[in-house]
Structure P
Amino acid sequence: MESLQLRTALQTITGQMTSDGAGVKIKRLIGGNLIAEQDPFLLFDEFLSDDPNDYIGGFPDHPHRGFETVTYMLAGKMRHQDNRGNSGLLEAGSVQWMTAGKGLVHSEMPEQENGLMWGFQLWINLPAKSKMMPPRYQDIPPQNIPEVETLDGTLIRVIAGTFSNVEGPIHGIDAEPLYLDVRLGNATSLEIPIPSTHSAFAYCYEGEVYISGNLVEKGKLVSLSEGDYITVQGCSVSSQDSLILVAGKPFDEPIVRYGPFVMNTKEEIQQAIHDAQNGLI
């Protein structure tokens, strides 16, 4: 029997402050100059501010084609609407998994005029066979995200994939993702299995954590090596050291991206631009 391999940190990313939408301030961790993409992940942003000037403009109508967007909220409220009549409210603890497929036009606008807005947006590629599938949403309210709690106060929210035989509510995704929100209690040490077929990264959003022995400070993302599992350990007994862990199966296909379109060829991108300009998305 082969021994299991520990995944370690390949690269540590601080991220770049930028703006998107109508001037929303964000930290871009994947999708910028430091990591263009990590197959199947195309982008990972954190938006975090209690200054309404940083988020009040929101993300007005814009198209997408050829990939999936995942929005996970820690604080605040955001309303999403699209050109197919769908609407929903994202609130603290909720997640929206939107598969753009062949395309839609949507907006994400704040439903608050002040207070803290905090969350993450992840873009996941679709394989060629699914890029023109019908769009769909999986909107999951906080109470429908299962949680695993340990005796020492650690809480793991299972958004997608499986942890400790608890399965997340997101289903039918080509990348077969794992998406965990891990909140460590009392300087806990924990092993987290990750499918060996997947690429993975972790982002520390509160406190400090040791990931496979490597200290990761708040606001830092680590790209993880191949392997079967990571170890995570909190550094503090007085605060909750927390991280997002994401893994997905790479597609190993050509990636051609232009703004909100991610396809396999330049011709498909040109078609997407044409369709958007002519109201066909």
Structure Q
Amino acid sequence: MPNKMLTQEDIRKNLEKKKVIKDKVDIARSRVAKDFFQVNELELKLGEPLPKYWHWFFCWETAEDKLLGLDGHIKPGNNIIPDTGFPRRMWGGSEINFFEPLLIGMEITRIITLESINYKRGNSGEFCIIELKNELKHHEKTLLIERQNLIYLPIRKAFDKGASQPHNNLSKNFLARRYTENQLFKYSALTMNSHRIHYDLDYCKNVEHYPSLVVHGPLLAQNLIDAANQKLEGELRFFKYRALNPVFVSDEFTINFSDNGEFWIMDKSGILSMSAVAS
């Protein structure tokens, strides 16, 4: 059970809360991202379109240290996300509609709206799902909309990885990859993500009880989006992914795809870590 569940009245009062963040798509962060992902063909000049899903490198949500929780995130209640009573946070997945490209030099606005709060019960107990709508705009033009699911859970006593979930489609694996500690730290910096499970091994093991540092969900999703851009005919307009099991630092994972627009990541044990559809 959570320490204190939100009442229906609490939920009603928090729905549709908004936060607005303004930024500019600068060459400096674009250069860091280009080097990180080794996109050698990208020209760093004004008006150049950036790869899809690079919007997380801009419009950072920041806060003073006194507003952060033990996990490094902005503490619920100090932003538009209320305290659900659960201390542990996971990025459960996203649904993204791409409308217009993100161009170097653009002035952009990110509008975050809290759309839903739902308490659930699963095999491992109770949890809470919060859905945020992230709309990215250039003046009055909408560039993309991403609906992001954040899952809040109790702190567990030990890590229990999910059972192996074979994928129904025949795998056409075309890439194996692994990430180092340095890469996880750089991606945390690039996205201003201060969640300690990605860079603080002591916290990771002793508080959230993971066996090692956790690869960011959006970083895994970036691999699938890049694969979709290569494999689909026409421009990628829609992408939806769900995080199922974590991938850990230095562990090899594989990027897989099928002919019907499905993409997925398997970890070194053959466990399904992330699934996605694209069109």
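Values quoted throughout were computed directly from the atomic coordinates according to the rules given, and no laboratory measurement underlies them. Fair warning: this is a prediction, and the values are worked out from it, not measured in the lab. Cβ atoms are built from the backbone, for glycine too; each structure is taken alone.
If you line up P, Q by distance in nm of label points 7 Å out along Cα→Cβ at positions 19 and 155, the top spot, with the largest value, goes to P.
If distance in nm of label points 7 Å out along Cα→Cβ at positions 51 and 123 is computed to be 3.4, which of P, Q is the source? Corresponding structure: Q.
Name the one structure among P, Q that Kirkwood radius over Cα pairs in Å of 19.2 was derived from. Source structure for this number: P.
Each of P, Q could give helix-only ellipticity at 222 nm (-39500 (n - 2.57) for each DSSP H run of 4 or more, over all residues; to 500), but the derived value -5500 comes from Q.
Thinking only about distance in nm of label points 7 Å out along Cα→Cβ at positions 83 and 243, which of P, Q has the largest value? Max of distance in nm of label points 7 Å out along Cα→Cβ at positions 83 and 243: P. A value of 13.7 was derived for Kirkwood radius over Cα pairs in Å, for residues 131-202 alone; which structure in P, Q was it taken from? Computed on structure P.
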